[in-house]
Structure formats: C-alpha cells, structure tokens
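**Student:** In the part that follows, the structures are each spelled out as structure tokens.
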Structure 1
Amino acid sequence: MNEFDQPVGDPVPGWASAPLPSADVLSGRFCALERLDPDRHAVDLYAAYASASDDRAWTYMAFGPFLSFESYYQWSVAAADSPDPRHYALTDAATGRALGTLALMRHDPANGVIEVGSIVLSHVLQRTAAATEAQFLLMRYVFEDLGYRRYEWKCDSLNEPSRKAAERLGFTYEGTFRQALVYKGRNRDTAWFALTEKEWPAVRAAFETWLNPANFDTQGRQRKKLQTR
C-alpha cells in the first residue's frame with residue numbers, strides 16, 4: 001500500500017534496464033543458434049523447408065511460403081539486416097546444417113521484456129532434442145546473460161501446435177487479444193503466453209533434467225518427457 005492506502009506493485013529494487021541482445025552464437029550439445037547469415041544459411045534452410053510434403057509450416061506465419069530459392073534468399077537478407085526481430089539460424093551440431101530459424105523480437109529493455117517468435121522449424125527438426133534445446137538456449141541467454149524479467153510467446157489463437165509447444169516449454173497462458181492483427185488477408189486473435197524470471201529457475205531445472213544424456217537412449221529418443229510444471 002502507498003501513502004494514499006492504494007495497492008501498488010511490488011518494488012523492483014535496483015532495476016535500471018536490460019541490454020539489447022547482441023550474441024552472435026549460442027551453443028548447445030545438439031544444436032547452435034547462429035545469427036542468420038544468408039550466404040551461410042539460406043541454401044540449407046531453403047532445402048530443408050522445400051523438402052516438406054506440403055506448406056503447412058507457413059500457415060500461421062506472416063511470411064512464406066517461398067516458391068523459389070531467390071525469394072527465400074531475399075527474405076533472409078532483409079531478416080539478417082533487422083536488429084528487431086533479431087533472427088537466428090538453428091544449426092544441427094552433428095552436421096552443421098541450418099534447419100530452422102527463430103528470433104528475439106519486440107525488445108523492451110527498459111522494462112525487461114522480450115519475445116521469442118518468427119519460429120520456423122523444418123520438418124527435419126520435429127520432435128528432436130535440438131528443437132527443444134534451441135528454446136532453452138534462448139531462454140537462458142535472456143534471463144541469465146541479459147537479465148530480462150519477462151519472456152513472451154505469442155501466436156494465432158487457432159495455432160494449436162504452437163499453443164501446446166508454449167505450455168510444454170514452461171510458458172503460462174495469459175489471455176487472448178481479439179482481432180489483434182490482420183495477416184495474409186485474414187483476422188488473427190493472438191494468444192499470449194509468458195515466462196517470468198521468478199519462474200525461470202524451476203523451468204531451467206526441468207530443461208536440464210530433460211537434456212541430460214541419461215534421458216536419451218542409444219537411438220537419441222527421450223526416456224522421459226519434458227516436465228516444466
């Protein structure tokens with residue numbers, strides 16, 4: 001309560017601001033996140049996306065699908081030049097091939113808020129340890145290296161796989177913003193999810209347990225599911 005007997009938020013002692021993301025490489029056991037470089041990554045990325053049986057991966061994205069390498073390369077050049085969103089290529093640790101992209105976006109260092117988005121993982125990455133580890137690498141970077149207070153995930157409210165992924169990774173659903181956007185000529189109601197720095201230690205422990213080599217058999221298959229709650 002303040003001096004006027006009004007309820008107010010908890011103090012945030014010593015808070016000033018968080019730095020903008022600047023890392024060019026975040027490395028893990030299964031994958032690395034490398035700042036998107038069209039000349040290094042675009043050929044692999046387009047090949048991985050083009051090898052899918054259909055274009056369903058692009059349904060809920062504001063961009064794509066790309067009908068030619070040239071059109072994808074042009075998009076990747078613009079994405080690589082963008083400071084916000086800051087795009088990363090997910091590269092496989094074993095092969096070095098780029099198999100997907102994701103970004104840190106909507107940077108709000110003054111309030112310690114940042115979002116992960118523009119996630120396009122090729123079908124090669126579906127249900128792989130690399131896809132999960134990539135999310136962990138970004139989370140750890142945001143909370144521990146940069147000191148952010150809030151990490152957001154947003155998606156079309158009709159995108160059920162994205163909603164399930166957010167909850168599996170430890171994000172909490174906070175509500176839906178109705179008629180938030182128009183993209184590809186249609187309405188988007190946006191589902192909001194977030195993870196805070198207070199929740200991060202428990203989520204980190206769950207990830208570390210899941211990523212432990214003992215959790216995978218000789219074929220690289222998980223023994224136990226990721227349990228962030």
Structure 2
Amino acid sequence: MARIRLMIVDDHEVVRLGMRAAFELEADINVIGEASNGAEALAKISVLMPDVILMDVRMEKMGGIEACREIRSQYPRIAVLMITSYPDDEAVTASILAGASGYLLKNVSRAELLKAVRQVAGGKSLLQPEASKKAIAQMTTLAQRSNPLPGSELTEREREVLSLIARGYTNKQIAEALYMSEKTARNHVSHILEKLGLSRRSEAAAYAVEHKLVTRRDQQP
C-alpha cells in the first residue's frame with residue numbers, strides 16, 4: 001500500500017515540528033515537506049507533489065484559504081485539510097468555497113488528526129453538513145449578485161412606473177396615477193430605459209411582461 005504523501009504548511013516552526021512528530025511513527029504517512037506560508041507551499045508543490053496538505057488558515061504573505069483556492073485550481077487531485085487555533089464560521093465557509101476537504105482545530109487529538117488525514121487522502125470530506133449548508137447559501141448569494149434578478153437595478157418607484165408603462169399608460173397618466181408631475185414621470189421613464197439598456201417604451205413594456213414584472217392581464221389601463 002502506497003504511503004500518504006503529506007505536506008505541512010504553518011507559519012510557526014514549533015507547530016510544524018509538533019505536527020511532524022505526530023506522524024513520524026505512522027507507517028502509512030510520510031511527511032515529505034513543509035512550508036511557512038501559502039506562497040511557499042505553492043512554489044514547492046510541483047516538486048513535492050503531496051497527496052494531502054495540512055494547511056494553517058491564517059498566515060502572512062498568503063493565507064491558507066487563498067492558497068487552498070490556488071492549489072485546488074492547479075492540482076485538483078491534492079486534498080487540503082485546513083487547521084486553525086480558533087473556530088470561525090466565516091473561515092469554515094470560505095474554506096469550503098476554496099475547495100478544502102476538511103477543517104480542524106489545532107487542539108484536536110493525535111488520533112483524530114491521523115484519522116482526518118487518512119480520510120481526506122481516501123477522497124472523503126470531513127465537513128459538517130451545517131457548514132456545507134452555509135457555504136451553499138453564500139454561493140447562492142454570490143450567484144445572485146453576479147446574475148441579478150430582472151429589474152433589480154430599478155428603484156421601487158421605477159418598478160411602479162414600469163408596470164404602468166406595460167399597461168399602456170402615457171406619461172400624463174403615470175403622473176396622475178402616482179401623484180407626481182408629468183416631468184417627473186418622464187424622467188422616471190428615461191431612467192428606466194437607460195438602466196435596462198432599452199430605447200423605446202414598447203421595449204420596456206415587453207421587458208416587463210417577459211420577466212413577469214407585470215402580468216399580461218394588467219397590460220391595459
């Protein structure tokens with residue numbers, strides 16, 4: 001059976017020595033290298049080619065989460081096991097999004113540490129379901145920001161005006177319906193067309209119907 005090639009990345013030499021000592025007597029785990037930060041780890045990976053990287057979360061020059069993201073992008077077969085001194089929900093979520101296979105606290109027992117390295121080396125994830133849910137929720141939020149809902153760039157008042165445009169209202173009728181001056185109504189219409197990248201009221205009306213910002217039944221005044 002091939003030995004697990006392990007790399008330890010931590011900015012404290014004493015911590016690295018302690019972790020190395022935890023694996024020295026294990027026949028199936030071989031510590032093949034160390035690094036003091038994420039940048040140094042990235043520079044050594046192409047030569048060392050570890051199976052698992054035990055990575056500290058917070059380090060100078062390049063932290064563990066950023067390094068994990070780069071490593072998983074360049075070397076997807078390498079498993080990264082994050083380890084830190086303090087529990088932090090945001091760091092757990094960020095680690096999952098970066099592609100980490102697990103997240104441990106440094107006060108973990110030796111037996112638990114050995115078990116974790118073996119599990120991630122075997123392709124298993126140590127991440128708790130609740131942490132994964134938080135990561136999925138954050139990914140959904142980011143996706144929504146990258147792909148905003150139709151009409152989300154409009155203000156509430158502009159959405160009201162757009163609804164009336166789709167129902168065939170003139171500027172004067174919009175002004176009367178929303179208790180504003182005709183000039184203000186005209187300005188709202190101009191801003192709506194500009195924000196949506198449209199040139200005509202008819203296009204705005206079609207946009208509103210297509211994206212269900214107003215129902216077809218309500219198109220007529």
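FYI, it's all coordinate maths here, none of it is from the lab. From a predicted model like this one, the values you see are computed outputs, not experimental measurements. Cβ atoms are built from the backbone, for glycine too; each structure is taken alone.
**Student:** To which of 1, 2 does the computed value 0.6 (distance in nm of label points 7 Å out along Cα→Cβ at positions 84 and 100) belong?
**Tutor:** So the calculation was done on 2.
**Student:** Assuming 0.60 is FRET efficiency 1/(1 + (r/R0)^6) of positions 36 and 124 (r between Cβ atoms, R0 = 30 Å, to 0.05) as calculated from a single structure, say which of 1, 2 it is.
**Tutor:** 2
**Student:** By the measure percent of Cα pairs over 34 Å apart, tell me the structure among 1, 2 with the highest figure. Display every interim value, and only then the final one.
**Tutor:** Details: 1: 15; 2: 43.
Once percent of Cα pairs over 34 Å apart is tallied for 1, 2, the winner is 2.
**Student:** With mean count of other Cβ atoms within 10 Å over residues 68-75 as the yardstick, tell me which of 1, 2 scores highest.
**Tutor:** Values: 1: 14.4; 2: 18.1.
Comparing 1, 2, the top value of mean count of other Cβ atoms within 10 Å over residues 68-75 belongs to 2.
**Student:** Separate question: For relative contact order in percent (Cα under 8 Å, 6 or more apart), which of the structures 1, 2 scores highest?
**Tutor:** Largest value of relative contact order in percent (Cα under 8 Å, 6 or more apart): 1.
**Student:** Can you spot which of 1, 2 the value -16500 was calculated from, given it is helix-only ellipticity at 222 nm (-39500 (n - 2.57) for each DSSP H run of 4 or more, over all residues; to 500)?
**Tutor:** The read-out comes from structure 2.
**Student:** For which of the structures 1, 2 does the calculation of distance in nm of label points 7 Å out along Cα→Cβ at positions 20 and 180 return 2.4?
**Tutor:** Only structure 1 yields this read-out.
**Student:** Suppose you compute mean count of other Cβ atoms within 10 Å over residues 76-83 for every structure in 1, 2: which one lands on 20.5? Walk me through the numbers before you get to the answer.
**Tutor:** Values: 1: 14.8; 2: 20.5.
It traces back to 2.
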